Structure formats: structure tokens, C-alpha cells
1. Quick check: 2.4 is what I get for distance in nm of label points 7 Å out along Cα→Cβ at positions 63 and 95, calculated from one of P, Q. Which structure matches?
2. Work out which structure the value -2000 belongs to, where helix-only ellipticity at 222 nm (-39500 (n - 2.57) for each DSSP H run of 4 or more, over all residues; to 500) was derived from one of P, Q.
3. Please state which of the structures P, Q yields -0.79, -1.00 when log10 I(q)/I(0) by the Debye sum over Cα atoms at q = 0.20, 0.25 Å⁻¹, for residues 311-374 alone is computed from it.
4. By the measure Cα Rg over 2.2 N^0.38 Å, tell me the structure among P, Q with the highest figure.
5. One of P, Q was used to compute FRET efficiency 1/(1 + (r/R0)^6) of positions 247 and 391 (r between Cβ atoms, R0 = 25 Å, to 0.05), and the result was 0.35. Which label is that?
6. Work out which structure the value 64, 14, 9 belongs to, where Cα extents along the principal axes in Å, for residues 111-150 alone was derived from one of P, Q.
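Where a number appears in this text, it was derived from the coordinates with a stated rule and is not lab data. Keep in mind that what you see is a predicted model, and the values were worked out from it rather than measured. Cβ atoms are built from the backbone, for glycine too; each structure is taken alone.
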Structure P
């Protein structure tokens, strides 16, 4: 459930009119719902109440400081993949001991930054990275807590660009390599192996891949125990999908029941890294029609949002529901919803049945809270969108729209 609904013939975000927000802040405009963020986090986190666990929100999904502060206030930890995300998480008030650091390309400066903060652990993706962490930790007189990301070679049945747990992917170590890496880590003086990490992909709509991967991870856990390693954390990643179109992903409580049954008797703390499932349906992108264009072969709605604002349709062929903000009951047309960018790939929706629209009218793209603003760019020298967070009948501008001056501020 989300808190975007039609009342009195127009779309509301909680108790605030989307049309009012667009008039006040302009478009394109990202609008997020505090009530939806809260509901989704609590529904996910409570699904694992019967086992020791930590829900570390995946910052890359939506990294706005106000979103992070909202989730931190609910008890969330954070899963980060860069020094910048670490900076954001700490600035948002997330305790360092609730931060895990993933990602394949951690640089020495970023490793040092994380060790200075004293994060919970690094999810290590290669033996070269292990050596780098040991070297940086030694130079600082510290011991770095680590887990290794194991690659269980499980097909998550999702888009290939967001599949991360198969042999051909760049992420993690296969189980044979991982065993050698743990043995090496146990010998190194400035690292302490305390966990196992596994993440197989994003937008998963069935539990079967999760459970297949978990079975392999638990076998590997027992192997590590047999060689005397004290593994205290099982980081099982995120990836649970949401409804964009007609998907029917499992509810977090189904995941919780299955996972709890499998690990209940183990002396470990489970770490989950949800992102999309928390914030995806907690946000929309509002955009205005610039022109309606009719050709002999195709009708277009040209809007002021573009692939630089929401790249998922162009990058992944992803579906986002598109609806009028204030429906007028007009006849529907089959149209492509496109932006102003000079690329044929600049589209937000193709061949959609949308009522005839006129210049200046508003559309909403739903399920835009995850991988929307965080993947946006300044392509074609376009200022990035503003962001607003709604809480009941209050709306706060949590990121102002960029100006042309902002876009050139770092240049000579």
C-alpha cells in the first residue's frame, strides 16, 4: 500500500494535492510520502522479529538526507557502496555500528574513511580488496571487520543488468575462491572475518532464488565453522521486488517466515539490505505536458521530465504507471510519453493508453521513489529535479531544483 490516492478528482500525496506541489515547486518534481516509507520499513523489519537481525537500508535506492533521516529514526541501519554514501549516512545520524560497506571498487581513501568511522564491517568482493583493507588497517593500527560476498551462482530471474549472483557477474567470489579468501583473512593480522555476505539481484518477484541461495550460504557457513571461524553475521542482501505493473512479489512476512525457519537455531545476526521494497512505491515523479504531437504513424506526449530525470525506462525498458494528476474523463489515445532530450532513447513510456492531454497539464509517474533521482544526471545541461517529502498535511522541500549557476559552479 502507498499513500498516493485520488480524492475529489485529483491526486494527493497523503493530505497534500500533487497539483499544489507542482505549482509551488515546479516540474519535474519528485514527491515522497513519509507514511509510505514508515509503513514499508516497519512491514519489512517486523517480518524478522523472531530472529536477531538488522535492517540496513540500501542507500543507492534513494539517498536524500531527509529520506535517510526518516529511516534512521525508525531504527534502520544502512548498506553503502561508496565513500559518498558513507558521508551521507553519517550526516543523516546513522550510527556507524549499523553501517555495512558493499561494492566492488573501494579505494584506499574510502577504506580509511570507513575505518575512521568504525563501521560494522566491509563486504569484501575480491582478494585484491582484502589485501588493500589489511594494508590500510595496518597503517592505522586498526583491525577491520570483514565478510566476503559469496557468489552462489543462482539465477534470480530478473533483468540481466540487475542480476548479481551468477558466475558471469562482476560481484563476489565463487564458493571455492571464497573458502581460500576466508583462510587468508584468518591469517592476516589486520582483518577479522566475522560474516558472510550474499546478494543475488534486484526486483525479485519470487522467493525461490532467495531460498536456493540461502541453502548454499548455510552449507558454506557450516564449512567455515568446521575450520574454526567465528561467523556472527549472515548478510543476505536485499532485492525483494515491488509492483510496477502486474508483478506479484511476495510480502516481506512470507520472506520473514521462510528465512526465520531456516536460521532460527543459528548463533548469528541476520542482516537484510532492502532498498526498492522500502522506497520504490513511496515516491512519484510529477511532470507537465509541453506539447502533444501527432504524426501519421505515432502520437507523442512531450513532457518536461526526461531520461536524465528517470533513466530506468531507457536503461532497462522498465515500466512505470503513468496517469493524469487531475483526470478529466477524456478519450484515451495510444501515445509515447517522451522528454526533450536529443536521444531517440529518451522515453518514459511507450504505446500507453493515456487520455488526450493538453499543454500545461500534469502527469504522474508512479513507483519512482527508487533509482529515480539517485540515477539522474545533467545530460543536455538540464538541472536536476527538486524533491519534496510529504508528512500528513505538511510538505517540505528536501532538495531544491538546480540552477544553471549550480551546473557551472565547479568549472573554470
Structure Q
């Protein structure tokens, strides 16, 4: 009971800390969950390693034993955008630095308890985010209506996932999580588009708003042989309450649901010390109107916030992840990984995405775990997301063709540390 109460207390503390986070790696999903998985490019569908396993595949909790994990990730995204050609429209076009805030600290927490040799009950706490930009020094004139206001946007999502996992036999398990989600949103300095909203009083500079919702995640993990493990997972669409303060911004009067996603994975123990693992993940951003609808719907008579109104124009993503783990000694395990995808912003949708430029595609990661004692361990992970530039083409429909284009650019680094206790 004391362990459970302590776990719940840490869950509450972690939840209170999460509003400082900002992610933007695979769209606005993280490249991985749990510091161990982050050291392997996020691989985890067939390779559960800690009590954050449920964030990737709930069935994995049946294989991690009794443990508690708590971590903190320092995340540093660098976001830039520009409206070109510069000489065509002085005062409107130019280069803009969206990294007014560069450093973010993202906590995570997981607790797992084996009820008996076949059943596990746990909770994983983690976050999504990434729609974060802060444009200082006059903001973006086209966006703020030449008012000189700072243009900024911040989206945060906190997941608390109670999880039950059941071993069907020694080698195969299924699991399910209920995803309880709390999300916040704030937008400043978009005065230039107020006239394009169905509800100008609930569009911009309304302070922080929040909503709650829930969804489910299910998964399977199976050892096909002593050396080969496979896994599969599916997360439903998370149905969120509407942002009432921003009902004039997001499609369908403030709707911002979290898209469904699913994936498959394999882990191969190539030698007693070397493990290779790979995941394929699909994120269906295109199913959520406020994320996927094109900005061109403004010209078709659909104002911002209206039924099926304009969004960010994002497309679905398929992410490919490859990771390697090597037991250097009984006390030290080394990790590395690489992931790649096609970023979600089409070339003709870069204008609105100047405030949500989640365009990186390739991630390189490194990690290590040191066994401090037989029952405790310290894990670190580093991630670099390579610079990606998206050049707009037909991206500013408000201007005559060729008058201006919006370009986006981003790269990222993160460094995380976690402490794990085995009971």
C-alpha cells in the first residue's frame, strides 16, 4: 500500500510539472516514451524495458515486473520561418525566429505491479505537445495585423494511462490502457486573421484554455522463439472536450481531438548481449479536422472555427524506427537508434504552420543504463533531430500567386535522465 500511495503521489507531482513541456518530433507526437526507449529512437512495441512501456504497448507491462521509473527530459527545439521573396513586400515578408523560448523540461513517470505471475496493473504518465512557437521582436506582421504584438502559440497534452496486462501463457500477453488526457492551449498575436473567424471574440489572446478527454490503447506482445519477440498496438482516437475560448479558431467550434495511431514491432536477440529492434508506427493526423483541413477552405467560404473549417493541413505520417541495445557488462547497457518519416506539412500548407512547424523527419539517438545496484538503475538518452526545411509552394492563398511563400525550418536536441527501481 505504501508503494502504491507513493506512486500516486509521484503521478500527481509529474502531472503538475507537465505544463512546462513542448515536443515536436513526429508531428506533435514524441519520438518515444520512456528514457530507455528514447535512447533507441523510440522503439518499444516489441521491446518493453520499463514502467513507461504502456505508453507504446500496454501488453509490455506484463514483462517488466514490479518497478517504478521517473525521468526528466531536457528538450531544445529551434524553430525558424520566413515569408519570401523579401524584396517584393517589405514589412510583410522577412525572416522570423520562433524560438523565443528554447528550453523545456519534460517529466515522465511509470509504476507497475505484478498482481500475480500472469497479471500486471500499472500507470504511465507522459506527454505530447509540440505546437509551440514564440516570435518576439514584433512577431509576424502578417499574423498580428502589424500591431507589433508577440506572436506565440502553445499546445500541451498530458496522458495518464492506467493499464492492465495479462499473460495468456509464459510467452504471450495482451494489455489495455485507458488514456485519460488533459490538454491546454494558448494563442497570442494573430490579430491579422480575426476577420476570418466565425467568432472573433473567441479566437485570439484569450489566455490559456483547457479540455479533457479519454481514449483506449490495446496491445499484444509475444515471444515467437527465445530470440524473437513481436508486438502490435492500437490507440483509438481520443475524444476531447472543445476549447471554448478558441471556438472561433479550431474547426467545429473549438474541437481538437487526438488522432488514432497504431503500429507493429519486432525485437531480435541476435547474441546474448546484442538486441536489434524495429517499429513501424502510423499516426492518422488526417482524421482530425482541426489538424488536417487545408487553409484554402477560407477562400471557399468556411471561416475559422466553422463546421469543417480550416486547420493546419497536416497529412498522415508513417514512422520507421530502428534501435540497438548492447549489454557491455552486467552493469552497463548501451543503446542507439535512428528513425525516419515524411513530415506532415505539405508545401502548400506552410503559412499557418509558421506557428506549428513540426517538420523534422530524421532522428539519431544514443543511450545507456548503469545498474547502480541489483535493484536500481540510472538511464540517460540523447536525441538529435536533423534540420529540415520545407519550402512553400502556393502557400499564401491570401496574396496573388507568386507574391510570397512561407518557408519552415526546424531542428532539435534533447537529453534525458531517468531513475528506475525494481521491487
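1. It was calculated from structure P.
2. Clearly, the read-out refers to Q.
3. It was calculated from structure Q.
4. Structure P gives the largest value of Cα Rg over 2.2 N^0.38 Å among P, Q.
5. Corresponding structure: P.
6. Comparing all candidates, it corresponds to Q.
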